[in-house]
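Some structures are shown below for you to check.
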Structure 1
Amino acid sequence: MGRTTKLCAVILLGMMSVAFAKAKAVKEVAKEPAKESVIELGVLLDGFEANDWLPSNSDGATVKAAYPGGKFGKALSMDYNLKDNAQWVAVIKDVAVPGLERKAIQLQIKHTGAKKNRLEIKLVDEDGTNYGYKVDLKPNSDWEKVTVDATDFVYWWGGNPKLDNIKQVGLAVSPDEAGAGVVMIDELRLVPSLNKTAEKVKMGMVDDCESTRGWKVEFDQGGSAILNTWFGKEKDSLVLKYDLGAGNWVQMYKIQPMDLSQAATISFWMKWTGDINTVEFKVADFDRSNFGKKFEKLLNPDQWQEIKIPVSELAYLYGGDNELDAKSVMGIWIAVTRDKGGKGTVAIDSIRLQ
């Protein structure tokens, strides 16, 4: 074999070796598992990178806003000190939030502090209507993802009871045990609702009231309430135990779609104890039009009474507009509003559409 032929053979062998090595590398890479991609859902409303939340506080309380490293990049840190149960601290920012229907507000929260307090998430529209939701701040808790469904936000104050286009988001710390602590907040997002759509009720049993599942409790500042089950008229019943204290109302509610025929009647059993106050039964449609019936100066305490309310007699109370979209009712509210005040209970059993 001549020198030229040997040289060509060496070059060819080298080229084959390089090609084999490349093929082997490609094969080995192909064997490696693909790295999982983390895709966050929804719309990022604020990642807290711009240092532009405006702090405020009540007399005697203190708050310092800072922007240290968080769970994802920077986070908002609220270093607060509440010296008594009448104080609060807050931050607020102009944030345009797209439509809330079938959506939820999501954020990451971390709390350092020995006392239990509450983080208030507030949505504010153009005329100053405030809707809010309270999240319990556990002592010395690590990062936790909190998701609040749009239907869980309720009217607090200002403007009117209808929440229109949202222009601001507020974050506040209100007292449970008061004291000092640090709340860190990251990744404020608008995400799809996590609530499964309940089957719409057209007739029959709406809720047998044998479980608190799906029911939630709210109360005015200065009041308190808890919801349990106890022996009922038929089996078990829901029992709202309340103390109005310095507040004006407490209520329990459940998101339950209903199609209300004008010819139908809403019926349930009710038993009450305590000082005389007004009990309100309410339904609301998706534009927050509240319709209901008030039961004032109740008689026959501690006795089961059957309540029947023709749908045609539901009266406009507040919010939305004065027309109830009866085929798009979103849920049921049962409230106690102040007359004599004080403590008491309201038990409810077997809510039906007849």
Structure 2
Amino acid sequence: MAEKQITALALYSGGLDSTLACRVVADQGIKVVAVKFVTPFFGHELLLKKEDYIKKTKEKFGIDVILRDVTLQYLELLKKPAHGFGRYFNPCMDCKIFLLSEAKKMMPELGASFLVTGEVVGQRPMSQRRDALRVIERDSGCEGLLVRPLCAKNLEPTLPERDGLIDRNKLFDFSGRSRTPQMKLAEHYNITDYPSPAGGCILADPILSARVEAYYQQNKKIVPEDMLLLLVGRQFSLPTGGWLVIGRTEEENEKIETQLQPGDWLLKTVEIPGPTAILRNSVEPEEIDTAAALVVRYAKKSVIGQKPVKITAEQNGLQQYLYARPLADALSKPWLKK
């Protein structure tokens, strides 16, 4: 009887390091299943094209990937991460711990014997220091189970290495922030099209992370549907309590429209080019008029004439028309969030 093939479960970001880690392990005849966790802050857009993403990842890199949405658990984590935040609202240590613990839970259903990540010791100052890597293993409950193929020779042998499930001699000793070793290994695997290492989590973006942090400070109840709306467009806190989001580009207009929830107002200009907007948490009747005036303010100036601009305002499938003139900047500037 043929030996059962060993299976490893890899945490997959879609970046070069995690792609290489999967390929290095697979080169040893090990079946690699990759999981890409998604939240509103990383990878969420992939849920709209799930099958296409899975197919392209297999065709492009030879990697079988699963998408797993962990939004609810992640939003809870952000309330009070045990290891605190980085420079912005990024809980890097707790994020790694959380994702590894979630991956560990998946091991039985996939028949996986160990976990894999693309981490490189010394590459990131907060979460990839040698001491941080040990804390991440310990607090995630993954001590001994986690293989880091790109830097394994700089770390103590793991259980899979000691038990012969994976050959340590065929792993690597990368360290530090230089990308040269990874780029050379990518050439070996004929991987040429990969994202730059600078991209990634929105919570490390100075502007967008500040919005999320402010939301957490101002709201006791965290609403998952609010998160995606926070990350797009111009944001206004109206003096009567409503939350208005106005698109800045055609792409943002499309995104905003997909975020419509029951009770929201969806506003658009009718006869002239202009933005799409959502008014949420509105309780005052006059707010819709204020919102319409702000939508006109950001319509194309060259086509705004002397007459009021026609706006469609839709709520819960019912549509009405409003007529508004552009609101003065001096009035609205205090309402504009960063």
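Every read-out reported here was derived from the displayed coordinates using simple, explicitly stated rules and does not represent laboratory data. Fair warning: this is a prediction, and the values are worked out from it, not measured in the lab. Cβ atoms are built from the backbone, for glycine too; each structure is taken alone.
Each of structures 1, 2 was scored by mean count of other Cβ atoms within 10 Å over residues 105-112; the highest score is held by 1.
One of 1, 2 was used to calculate Cα Rg over 2.2 N^0.38 Å, giving 1.40; which? Of the structures listed, the value fits 1. For which of the structures 1, 2 does the calculation of helix-only ellipticity at 222 nm (-39500 (n - 2.57) for each DSSP H run of 4 or more, over all residues; to 500) return -3000? Corresponding structure: 1.
Taking mean count of other Cβ atoms within 10 Å over residues 273-280 as the criterion, the top structure among 1, 2 is 2, with the largest value. When mean count of other Cβ atoms within 10 Å over residues 97-104 is computed across structures 1, 2, the figure 15.6 traces back to 1.
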